[in-house]
1. In terms of distance in nm of label points 7 Å out along Cα→Cβ at positions 29 and 237, which of structures I, II, III is highest?
2. Where does the value 49, 22, 15 come from, among I, II, III, when Cα extents along the principal axes in Å, for residues 77-148 alone is the thing being computed?
3. A value of 0.80 was derived for FRET efficiency 1/(1 + (r/R0)^6) of positions 37 and 205 (r between Cβ atoms, R0 = 41 Å, to 0.05); which structure in I, II, III was it taken from?
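Nothing in this text is a laboratory measurement; each read-out follows from the coordinates by a stated rule. Quantities reported herein were computed from a predicted structural model and do not represent experimental measurements. Cβ atoms are built from the backbone, for glycine too; each structure is taken alone.
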Structure I
């Protein structure tokens, strides 16, 4: 009986580190419940090192159909995949994995769809240049979207090393007058550290600026709050998460 139940189970999950806060588990659990998919389950695979990824695949190989991947493994997970979608390969980050009937693992990036669909309605004619705060896996998807949309971008890093990267101290009043989109792709300001915010000169923000924070907990980060005080348009990452989750679901069920 147990073997039969195990074979009927359809399992999905999130791979990451220290992910008890995760949005995905609650979202998909509710989705499965509303859709009466009683044999579907979504779990958190909280691993301390990427080497443990193989153990997950081996242990749940008979029922695992798809995975989401979050910080800090969106780039490291490439080593464990059989194939990578061309968009995810160009970006250099994977956040969705589809497991085929043959057990092959193919990586995708659904952050691209989530971010583009959520920011497009907010863009105005003067929004032609963007600053991306942070250089991790999420920033790669953001920069890919901006490139596709023809928006000039520059990444801001504590330790700039690559082309198109500057330091936080390089952000001047003059720069901010040109770069009117600012996206926080770093984890700075995430619960419980809600008083923290990226070190940019907020005094130079205006009502021409659009501040977008990939963080969704808290609902209004200190970064967004500072922007709102200056009359800037603000948006958190909750809708992006919903949209990327639905894109993951589409990929898993192709």
Structure II
């Protein structure tokens, strides 16, 4: 079902952005050469591979093309991203939307992107392992979307085993990061003002309850061990401070 919804959302992207035909895509002569230009025209849009679009995805809007050029390639870029087929950091790819000021695009275009992001997120949570883990996908979405509350609230709706395993891996990653920094958890770089949102959500009962329930319902000893470790890490993590936010997670607001 999640795969079908993702396919529908991708189809919506192609339909919405079909009017943006490929024209001359101006590029910085020091960054883009004739071979690069030929690669993005090698085959029809839907047949372009991650290798064909990798260089463009990295340079788009900044030194290669403008917002309209991005809108031409966007359906294929996002389709490849959702299937783990782009050789570029997903946060870089989704960050192009912010650079292109997508929040000011027509409503139909914004709706198509939001529908895709929601379907991609649900599809990621429906399997473990996924093409990319939930933390990577959420971080990428966070480059275009400031408020992650809808994605966080949907993480455990429903709290299936794949979604909870993604949560356990995310908690483990955050705790590992925080333990390496004596000043507390520093989530800079790709995360904008979202660390407070993340820790506020993690401090709520739902994540802890989901991990505990998954421990008791685990179908194997290794998964039970994952859940047990995550419960302990979460208890510790919600008491640490994060860079730029005073106090623990319970003192922050989304």
Structure III
């Protein structure tokens, strides 16, 4: 079996020329904008590393919500994106193995009677979560009694939680911890209610060699220590390098 050349792989991954990258700013653990307004964080670094291996430039597509980024790649308007692996997102996408695991947590007020994650799913509780986020998809499947209130985006969750006097906020544990430090009268429930398996994704119609190249790229950056080094470089705490291979879905 012939191994595709670098030029052939570059064309198979990015048939339109530059590597078109969809970046979602909704998860500050992974991506944000730098002082010059350009993409920063692990997602941006991974994009630049992949583009360099392929000998390609980058054409950024910047989004504030995960579902907008998903739709961009699914429609082949971007060649790669960065997504939490979720069964509902699988259609039209190829997921790489995950490179990062991120915990989802609940926030409540200090005077809340809630003490554990398994107490949240009660009829009198309203849980706010970023619309279309992996947390939204998970809670939509798993909460049977509580009411879900969808905030416009993940970064808006705590603002909605406070403004509407809701019982619970759900989202990225690190972001909620940061919010708890700046806001009086709130606390996080101990532990986590889910684990996000963050992966790279490409349009499902890309060739098998292109998909295998992306898979191998992600496994290499994990095993080489590059992802762990990126945590240190970007001062990220609380996330973990994903183990080899694919996770089982919840």
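1. When distance in nm of label points 7 Å out along Cα→Cβ at positions 29 and 237 is calculated for I, II, III, structure II comes out on top.
2. Of the options listed, only I reproduces it.
3. The read-out comes from structure III.
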